[in-house]
Structure I
Amino acid sequence: MFVTLVKLDSATAKDVEQGFAHVLNRIDAQKRLSMTYDQGREMAWHELLATETGIKVYFADPHSPWQRGRNENTNGLLRQYLPKGTDLSIYSQQELDEIAWKLNTRPRKSLNFRCPAEIFMLESFDFHKHFARVPLGT
């Protein structure tokens, strides 16, 4: 799962839709295919988000975290940088992008110890620049 984080002014449906559209539209259309969300009111404008970004928005059933297993795992990893209860308003979009990049360049057991950026950005990802699992020159 490739992580993107969005700086929001509020949790209104309008701000969530605009923030998600802005960040998702920075990604090539062929790579932003879908997102899975829970049943929060902040996603009330999901149809507009789908129209503006071309992604399919899926919703997990209420009280069914097993339907969002990778999301839940990613949330756990994210809590290492942004503990529960953290005032997120103090972070800039650039700082959130840096946190997302740290997660995206972190090898995952579920990806056979590759990192999401390797898979998501296969043609442009500079493996050696981000971590040294393989010696340079191999």
Structure II
Amino acid sequence: MLPYKPAMIVYYCGSNDVLDGASGEEIFANFREFEMRVHRALPHTRIFYFAINRAPDKRNRWDVVDEANRLAQEYAYRTANLDYVESNSVLFDAKDEPLTALYKANGLHFNPPAYVEFTKLIKPVLQRAMMDRKVPATNN
């Protein structure tokens, strides 16, 4: 039994697992378990997988990030009420280098401008989903 019954969930998880040494397959398996639990109890809840970011601090593990994201994207493509949102596009420049100004000095955590960019990505996706479901928008 779930304590809440959300119409939509934005899922961002796995970043710490990358640094802890997990494989892309293990990170994806954790996400898949979450998705299946939610959809068993709430089959109409729409889940948005927000891609794990390729932070500068994780550069030596970007292959793991890419694998977890690829598996999630492929799964979302064939799974009802599951969408994949690519987040890395706003974190890189034209030369495919990280926009380091978006990160704190540790190269892992974000500065406020990164959240502005993420909002630009996710807000229209959620607005379209609310229109599709006819979910009433809040004033927040």
Structure III
Amino acid sequence: MTGESWKIYWNEYIKDTYLYGSEIFFHAKDDVEFRNELMPPGTVIKSWFSKVNYQVMRIEPALPMIDGEGSYHISLDASAEPADGLLIRLIFYDRYDVEAGSQIVRDGESDFRCPLKTFSYAVQLINSGATQFHFHSIIITEITDEE
């Protein structure tokens, strides 16, 4: 069974985006074209956060608050060249912003549970050999055990 679902888009805020040699075209809210022929694999292309300092960043959190005891499903809606050229990394932080754990999503989707001491988290889109792609959204869905 699935519970609540959230769609995360690529906003035009560029501070958390890899810009060196990148061409980024915002065709629509759910269609961002990204090109960079020289970006090395392992590079963080874009980051989203569940907790931000509004005074510093001037943006609101892009990620929903999630329960440290719940189970969730994350899926990436993007078309890349090559098809497995993008990864997602989830990084969980405790209340003191110390990393409490992380998880890599390799096949575009995965189930996950956060560590119990999770206070906030970040989602990173990571290059795994892609030189260009169209990003549509990331979807986080709550998994419930109800029948």
- Task: Taking mean projected area of the Cα convex hull in nm², for residues 7-86 alone as the quantity of interest, name the structure among I, II, III where it is greatest.
- Result: III
- Item | Cα extents along the principal axes in Å derived as 40, 34, 26 - corresponding label from I, II, III | II
- Taking FRET efficiency 1/(1 + (r/R0)^6) of positions 23 and 119 (r between Cβ atoms, R0 = 30 Å, to 0.05) for each of I, II, III, the highest value is that of structure I
- For the read-out helix-only ellipticity at 222 nm (-39500 (n - 2.57) for each DSSP H run of 4 or more, over all residues; to 500), a value of -14500 was computed from one structure; give its label from I, II, III. II
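Every read-out reported here was derived from the displayed coordinates using simple, explicitly stated rules and does not represent laboratory data. Remember, it's a predicted structure, so these values are computed and weren't measured experimentally. Cβ atoms are built from the backbone, for glycine too; each structure is taken alone.
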